[in-house]
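Some structures are shown below for you to check.
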Structure 1
Amino acid sequence: MKFLDTLNVTQTPRKPRPALSLRAVIGLTVVLGIVLSSFLVYMETATRLRDEHANEIRIEMQRLARLCALALREPLWNYAVEEANSLIEAAMINPDVLSISVLEANQNSFAARERIDPIAGESITMTQAIVRQNTVLGELTIRISTAGYRVRLAAITERYARSCLLISLGALLFILVVVHWRLVQPLQRLVTASQQLVHGRLESPIEAIRLDEIGSLAQSMEETRIALRKVFGEIEQRNAELKDANENLERRVAERTQSLTEA
């Protein structure tokens, strides 16, 4: 009984869920792949740029610190504060330099300058001893901003964004053309052929244009068309035979009835 009840249950087919077209899915996949790969390359480039800029800043800081330490030996020895301030102001022409300070050997402040409108961001600091004839006269401290790489990073960001946009548009256009030519059009022809099968029009053959998955599907549909045509032909032949048999039976019944009536 349970088996019979199971057979009597009518399974309602599930309604298909709304989904994107095949072209849209392929296009989005290509664009997302390009954007993701471009983003990863951009992050790697940005990290390398930051490290290279920080290394350049350190090299520049070491060079500037040595030059300033050499230039400040005599002003510090002679206690010429104005001359030291002039040298510090000349060194601060570099916009990345945030501050320069000079301490005497007893850690008293000798001269200092700090930028009024410092560049926001990270900075590095370096201290250089000021030595004259093997005697330490004081120390020089320089603080330089490492945020200058943001200008170069902005240019790289703009270039990567523009390249990603152009590559995505070009790839999307190319993919859509190829997909429409190699996939959508053959599928549309197969959909039309399947509708012909649904309506019982089995005269037109379904040709497999290519030897690929689409061609295999077309070949399978052609075999289905041939099988359906054969089945329908057999059914029509049996219907014709049944019709002839019914006509013969009716004729014989009529003849028998007539003979009985005459008797």
Structure 2
Amino acid sequence: MNELQAIELELRGEEPWEVLHFHSVGSTMDEARARIAELHRGSWLLVVADTQSAGRGRQGRGWSSESGGMYATIAFATTRPVGACSGLSLMVGVVACEVLAALGATLRLKWPNDLLDADGRKVGGILIEVAQHAEGAIVLVGIGLNVANPIALGEENRLYAPGHLAVFAPYDTEPFRLAPLIAKQLRRCWHSFEREGLAPFVEPWKRLCSHIDSTIEVQTDQGTRRGRCCGVDSDGALLLEDNGRITRVVSGHVSSLG
């Protein structure tokens, strides 16, 4: 059984899926974006690659994507408007942590889209793209996980101390098998997100957050914000408390101060 057949087998019996597997590709996000218009109505698309030559993280930073990691994009159309998809990366983080916990990995989340191991090293990241569509929005969810891949000092890894995901066999040597597990759980949880937004996932996210109740700094386009992290709101904005005042932060880079 080849990789594509194994992925399709894992998704069998679920709602309609179209699956693509590449041994090497520029970017799974680019492939998904190019093919989303061809999807049959009601289908979701899963694109998986063993390596990427042009993988990227937030703000266009390069993401090292050598053989031995998991690189995937999940794409679908929704009638939910673009503005109503805020906070989606947090929901995806909760889904990924819960799926991987069942396979032996204890992970934490760092706002807004990083997956960390128990020692605070970055083992994965999430990239969300949402575009206007005639009947709502097109959503692309990119996920990259370090499993057994060598980690080069790309742009992302110069900013974060990288680590490797510790999972049970066979996922440690066949990381592509992780993609359909995350994809099908994401699709199940999407039904709740589509009805209620991020609200059902706020408390699970707080329980998994690596810096909850810690004093943190957030580098934003407007300058540095400092305060105690007290969670997120239903739009996914980070909530900082400083001298009894709550401040919402919608984007930025978190540094923990203790």
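Derivation of every value follows stated rules applied to the coordinates shown; laboratory data play no part. Quick caveat, the model's predicted, so the values are computed rather than measured. Cβ atoms are built from the backbone, for glycine too; each structure is taken alone.
The value 2.5 for distance in nm of label points 7 Å out along Cα→Cβ at positions 83 and 139 was derived from one model only; which of 1, 2 is it? Numbers along the way, then the final one.
Values: 1: 2.5; 2: 1.8.
Value 2.5 for distance in nm of label points 7 Å out along Cα→Cβ at positions 83 and 139 corresponds to 1 out of 1, 2.
Assuming 0.00 is FRET efficiency 1/(1 + (r/R0)^6) of positions 91 and 211 (r between Cβ atoms, R0 = 30 Å, to 0.05) as calculated from a single structure, say which of 1, 2 it is.
Numbers: 1: 0.00; 2: 0.95.
Derived from 1, not from the others.
For structures 1, 2, calculate FRET efficiency 1/(1 + (r/R0)^6) of positions 131 and 179 (r between Cβ atoms, R0 = 30 Å, to 0.05) and state which one comes out highest.
Numbers: 1: 0.00; 2: 0.85.
When FRET efficiency 1/(1 + (r/R0)^6) of positions 131 and 179 (r between Cβ atoms, R0 = 30 Å, to 0.05) is computed for each of 1, 2, structure 2 gives the biggest number.
One of 1, 2 was used to calculate distance in nm of label points 7 Å out along Cα→Cβ at positions 43 and 187, giving 3.2; which?
Details: 1: 3.2; 2: 1.1.
Structure of origin is 1.
Here log10 I(q)/I(0) by the Debye sum over Cα atoms at q = 0.09, 0.16 Å⁻¹ has been calculated and equals -0.37, -1.24, so which of 1, 2 was it run on?
Working: 1: -0.75, -1.17; 2: -0.37, -1.24.
Working through the options, I get structure 2.
Of structures 1, 2, which gives -22500 when helix-only ellipticity at 222 nm (-39500 (n - 2.57) for each DSSP H run of 4 or more, over all residues; to 500) is computed from the coordinates?
Details: 1: -22500; 2: -7500.
Corresponding structure: 1.
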